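Undergrad: These notes open a run of structures that come right after.
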Structure 1
Amino acid sequence: MPDPRFFKKSRTYTLREIAEKTGCTLHPEKSADLEIRDVAPLRTATADDISFLDNLKYRSDFLETKAGACFVSQEMAANAPGHLTSLVTRSPYKAYALTARLFYPEANPEPEISQQAYIHPSARLGKGCVIEQGATLAEGAEIGDGCWIEPGAVLGRNIKIGSHCRIGANATLSHCLLGDHVRVYPGVRIGQDGFGFAIDPAGHVKVPQLGRVVIGDHVEIGANTTIDRGAGPDTVIGSGTWIDNLVQIGHNVVIGRGCIIVAQVGISGSTQIGDYVAIGGQAGLTGHLKIGQGARIAAQSGVMNDIPAGQEHMGSPSFPKNQYLRQIAALNRLIKKKKDD
């Protein structure tokens, strides 16, 4: 059960209300008036809770759960315990997420500007903003309506942030333009110099980084992620892209819409990533690559060549999935043969 010291619950909901808000089908329908008090995992749920099954690894938990209701697929609904009301959907996890947000909506503080914040006289603030203690808005900085700037965040000169953005504690932003509904988590660094230099035996020469970081709408950027500004062209993050913690994005990188980039990924400069690409944790991409729309890159892959649209790669160096798995199988056969000899 979520700790009430940190998470405030809104109210209870009937299964009818939950089904309507998530687009699910109730089975049996006679349970529509059952009142649900909370969300919970299958193992710990009680008769007043709703849970979900999205991964068949947890099938045994589903069969033994004490939950009153559960989001399930059509196939699994037939196997539900007799006491359980099924909310049938093609996307159980999404339905659960929507329901959890009903019970625990994100709470925004009342608009207020702390006297301990520094706001340059030329900075422009939209309506209804929250500026917490220790935050800094430098000369010419502009933020839209309903923004929340957390303690210690530093917004550099002339940056522009759209409406309803949240900038986490101790994040620093410079040389950047953000769209609407962008969430920047604590410790993020956006817009610092890219790693650009000319190598010379007499001493390396730094190349001025004259571009920006341009971020679309509804983007999430996880804690302690770093996004370098471009060297001349901009570094671009497309709308709807979600970036996990501890990701490094080099200068001039262009990332399309709706991408998912998991923790500790490193993307070298000038790489172009198409729309709806998924990159697993700790993958590394060398520079100047082109990753096609809808490509998938497995965790810890080392990507050194372009990837066509829709292709799945894995391994280091990475290969198309089927080719990589054949290589592993062949290597295992060689090892077994050597042992047998």
Structure 2
Amino acid sequence: MHNRPLFGVDWYLLVPVVVLSIISLTTLLGINPVFFRSQLLFFIVGLIVFSIFSQIDYKMLGHFVKPIYLFSLAVLLIVLVIGFESRGAVRWIDIFGIRIQFSEILKPFLTVCLAGFLVSGNNASLRHFILSGLLLLPVALLIALQPDLGNALIFIIVLFFVLLVYGFPLLWFGITLLPLLSLSPLFWTFMHEYQRKRILSFLHPTSDPLGATYNVMQAIIAVGSGMLFGKGLSESTQSNLRFLPERQTDFIFATISEGFGFIGSAVVVIAFGFLLYRLYVLFQNTYDGFGKGYLLGTFFFFLVQFFVNVGMNVGIVPVVGVTLPFVSYGGSSILASFIALGIASSIASRSKVHVLEIR
């Protein structure tokens, strides 16, 4: 059985996003009403952007892969030159009083570039494998220089999984990783001091509970103290007393876990699972190569960000400053996520796609 999405919108993509948005807004209201009002505005604008991209023929984007890629590089260079500095990082450009983080906004557009490149030639060739890595290299480097190691790593990991699914031989990945591993001492030298501390604190989480490992320890305490039903946002000591750092962004999952307990955390995980499953269904049942490549990249972007963010909150992944899509506070992340799903919805409405069936 096949269907065409109502009003050109794939509602199976939108439903889990609405659930995540409600959880985000409720949590931010308990933290700070200013965050709530700002996030609500971001969600409204995000829904508008989602609707616009849902109506655009996604194949049209495939004709602009090179301009999009070159524009992305130009913007990332501009960020380094005139970007707004905050906490030692230059990741934002201030436009009419609005801070935009382009390492977030560009994710769906660079996914378009990757999809367009992968369908442009012989996908199984060594040349195409190498060129795919070279396509990403300047993007990852410019983002790492901001410095935004978290998003740079996200791009690298997503490319790895996309190329793996595309069927490139595992031997080629091994040959690529060997020189990178040999250069790891050089990478360590060029890393910022706080980045080195984050890695060391991950390897020894209890070594400095009042210093380098403070963030991780407080997040783990917050997650565990919520137990089954949570303390309630008004009674959440780690969050309300601000023991938990970045409680509205990087560690919002810990805030939710403390306030709503295992039940609240499970709802977040299930909603993400539903969203990822829908993207997987669209990928499996889309027959256009460009659309298929885009859906694969989008699937891994959401999966990797979800895993890394939650992993940071429970101490199984180093703290690298990655937001939780649709949940963490921040307009750039929300807009990028809605744009990504808007394009996915466009693919769903214009390709032969099976409806979601729960069996």
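Computed from the coordinates by the stated procedures, all read-outs in this text should not be read as laboratory data. The shown structure was predicted, so the numbers you read here are calculated from the model rather than taken from an experiment. Cβ atoms are built from the backbone, for glycine too; each structure is taken alone.
Undergrad: Matching task: -4500 is the computed value of helix-only ellipticity at 222 nm (-39500 (n - 2.57) for each DSSP H run of 4 or more, over all residues; to 500). Pick the structure from 1, 2.
TA: Considering all the candidates, the number was obtained from 1.
Undergrad: Here's something else I'd like to know. Give the label, chosen from 1, 2, of the structure having the highest value of mean count of other Cβ atoms within 10 Å over residues 134-141.
TA: Sorting by mean count of other Cβ atoms within 10 Å over residues 134-141 in descending order puts 1 first.
Undergrad: One of 1, 2 was used to calculate distance in nm of label points 7 Å out along Cα→Cβ at positions 150 and 166, giving 0.8; which?
TA: Working: 1: 0.8; 2: 2.8.
Computing distance in nm of label points 7 Å out along Cα→Cβ at positions 150 and 166 on every structure in 1, 2 gives 0.8 only for 1.
Undergrad: For which of 1, 2 does relative contact order in percent (Cα under 8 Å, 6 or more apart), calculated from the coordinates, equal 30? Don't jump to the answer; show the numbers that get you there.
TA: Details: 1: 6; 2: 30.
Structure of origin is 2.
Undergrad: Can you say which of 1, 2 returns 14, 13, 11 when semi-axes √(5λ) of the Cα gyration tensor in Å, for residues 110-173 alone is computed?
TA: Working: 1: 14, 13, 11; 2: 22, 12, 10.
The value was obtained from structure 1.
Undergrad: If mean projected area of the Cα convex hull in nm² comes out at 18.6 when worked out from the coordinates, which of 1, 2 was used?
TA: Value 18.6 for mean projected area of the Cα convex hull in nm² corresponds to 2 out of 1, 2.
Undergrad: Comparing 1, 2, where is FRET efficiency 1/(1 + (r/R0)^6) of positions 22 and 86 (r between Cβ atoms, R0 = 30 Å, to 0.05) highest?
TA: Values: 1: 1.00; 2: 0.55.
Comparing 1, 2 by FRET efficiency 1/(1 + (r/R0)^6) of positions 22 and 86 (r between Cβ atoms, R0 = 30 Å, to 0.05), the maximum is at 1.
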